[in-house]
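Each in structure tokens, the structures are laid out below.
A short reminder: the numbers here are calculations on the coordinates, not readings from a lab. Predicted model, so just to flag it, every value in this text is computed and none were measured. Cβ atoms are built from the backbone, for glycine too; each structure is taken alone.
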Structure P
Amino acid sequence: MVPKIRLIALFFIAVLIGGCNFPTTEATLPIDLVATAVAGTLAAEAPPTAIPVPDLLPHPVYFLNESSGSAQVWRLERDASTQSQVTNETKPVESFDVSRVDGSVAYVSNNQLYLVNSDGSNRRLLVDNATANPEAENYLLVEHISDPVFSSNGTSLVYAFNGLWLLDLSTNQAVQLLENEIEEIDGSQIPVAVYSPIQWSSDSQKLLVAVGGFESSRLTVMNLSLGQSLTDLDTGSDVFCCHVSWARESNSVLVASPYIGLIEPGLWRYEAENGEQTELLGVTDEGMFQFAGWPLEVADGSLRYFYTSSTEIPANDLPLFMMRSDADGVTGRVQMRPDSFSNIGEVLWAEDGSLALIVQLTTAGDANGSVLLAFSDERQLQILIPSAHSLHWGP
């Protein structure tokens, strides 16, 4: 599972987005892909709403929804129909995560970190910094609590708060793993290294961390079994993007980009031990651009991702197709559905790649979108949730 991650170069985001051309139907596509894209788009214009089916989904889905007036955590049951509200805070929930062990939910609201049971009961305050001034210059750099992430074994919680903190859930004791690096230049606070957790490896020993600076960002692996050592992934760029996931054996990381501009499109594998890069998909020798997003490695080592290609640099949004391939990203590549998907905000894969939940955005700049259920075969698309974002599987 890889929820959609944000670029953490805090003062560089506007420049980055302004300089990127996001993939478009105006680009040249192979004829068969164009025909499939048009047919798939027409077929997907009005997918039916899901009806209750026992065990349709592999797990319950937790998400943020604003139907109660502000962003709160909700849960959709495995029947793909029954919903319940998990949190009920007076302020919006900004970020959250779900334990894959017991379904506990950790979330941030009003600059406070809370923990509740899977049904919202037993609400506990873990970290409180509600008195901080959100208008202060250094608020986001040193005062803001964000991005709680459960370890895979459910025993600990890491979160961002002037660096990275690791909280032992059995003792409620927290230790600071890293402190943000800030420089003061001409009276202004300038970020040198601002840390944000992304995802634990399956062995709960390694943590993917985004590191943002004033005009840069990078991806690093923190290995707690080696005394919190840090290994930067060798992206060859000052900015990393966009979608990341751990390989099943926790020994490598997949990074994919369906965008072009200041960042390159493609799919890469990085070794967790030394950060070395292997390009799986990129610009071919014939000049074909390959756009890939939301990668997943399943148990047999094969890959799932969303993909398209173009011989020209596109101007806007290209439709992407649900694909599978062997571990090299090329061999055995097969399009799994006839549909194309545009304006994807995020994707939540089932662990075995049998289906994906796709947030399809309707308004530019809005995180919310319709949540589509797309099986990795030709079963019809279904709308699970009219408007949601930040999808997480429960246990």
Structure Q
Amino acid sequence: MISVDDAQKIILNSIAVRKGTEKIRFSDSYGRIIAQDLISELNVPQIDNSAMDGYALISSDVEGASPEKPVILEIKGEVQAGGNNVSQPVKSGSAIRIMTGAHLPHGADAVIPFEDTEECGDRVKIFTPVNKSDNVRFAGEDIAAGDTILVRGTYIDSSQIGLIASVNRTDVTVFNRPEVSIISTGDEIIEPGSADIYGKTVNSNAYVLMNEVKKTGGNPSYFGIVKDRFDEIRATVEKALAGDIVLCTGGVSMGRYDFIPDVLKSLGAEILVHKIAVKPGKPVLFSKVQDKLFFGLPGNPVSVMVSFIEFVRPAILKMAGAIQYEKPVVKAVLKETIRKQAGRRHFIRGIFTIADGVFNVSTTGNQRSDIMHSMAAANCLIIIPENVETVEKNSIVNIQLIKHGEISVEG
């Protein structure tokens, strides 16, 4: 068996960025990888403006202001957001009423919120001092013209889309998506909704993989369920090689009907990884076939999910042009004792919470590789090294975050 680290290195070293780019509308770019640095042509914000509804004034005019001794200033006008109605300059002893986002009048160096004032006709009472620059947003403070706002290889999510829009861009150049072919194998596998399910296994793997591929930036194509027949598997694999990557579940272990290794050899494949010192996912196979990548994944659904996270997901991201492949790993306090056999790295389904800024983690229950509900409940994987047999309760462990948004806070 090969180690997890060595398997990951072999896989990533075998992958090049998929050739070709396309220019798409920025609002359609979620989940894509940007193919060139994006440089802003303008300042954000474009002008010095108010961060509050209030009065623009000279901060030195209101030093020492208090509710008992308010400073009284003359109101010289009003300026609203979104227009060119720049008011007259602010001079000592005066203030200009201003709305959030409006251009800061010349001469003013701060804005005081309405709630710290009282307007009386053409005068305003100021009840508290302000410092220079208080409640002012300066031109280019967020982004300056010429700044690189996104670097080549960045995964585009909602915040990146907002950033692109904020600099007035309507299109973005992204790498082409890797084409990922998905095959399920096994005489016992049937599709969801089948009438006769007794003694069969309803196919969940293909649908998990299709969604994970989409989320990772690939374009999935499903080639259906193939029976445990050498010729049928070979013919389907040949068709699936039209894509960049093939993901095939089942048929990679040591059983009499596990034909995947022999099928690959018959196609002249170079098998680079087969059997990894990991649980779940020991039978994982990685091969290059006609310059295409082939992943043979186990048939059990949890093994498929964990194998995808650890081995397939980084490969798709790298081919898609991403510069970051790994899920984050953090330290956590283990809330129960875990025992395992030495020899393989274990990825144990866990659920983490945060209390007083500290990560705590527990298992999600039964860890058998066919128990999918414990995978669905997990928001992390507890990583137990190869040669460790027992991890005591309250020990510090590494956990890999697999659902970053689902965080419970204990209080």
**Item:** Structure responsible for -1500, with helix-only ellipticity at 222 nm (-39500 (n - 2.57) for each DSSP H run of 4 or more, over all residues; to 500) calculated and labels P, Q on offer
**Value:** P
**Message:** If distance in nm of label points 7 Å out along Cα→Cβ at positions 117 and 165 is calculated from each of P, Q, which structure is the one that comes out at 3.1?
**Reply:** Q
**Computed 6.4 for distance in nm of label points 7 Å out along Cα→Cβ at positions 69 and 285 - originating structure among P, Q** = P
**Answer label among P, Q for the case where Cα Rg over 2.2 N^0.38 Å, calculated from the coordinates, equals 1.38** = Q
**Complete:** When P, Q are compared on percent of Cα pairs over 15 Å apart, for residues 77-156 alone, the highest value belongs to Q
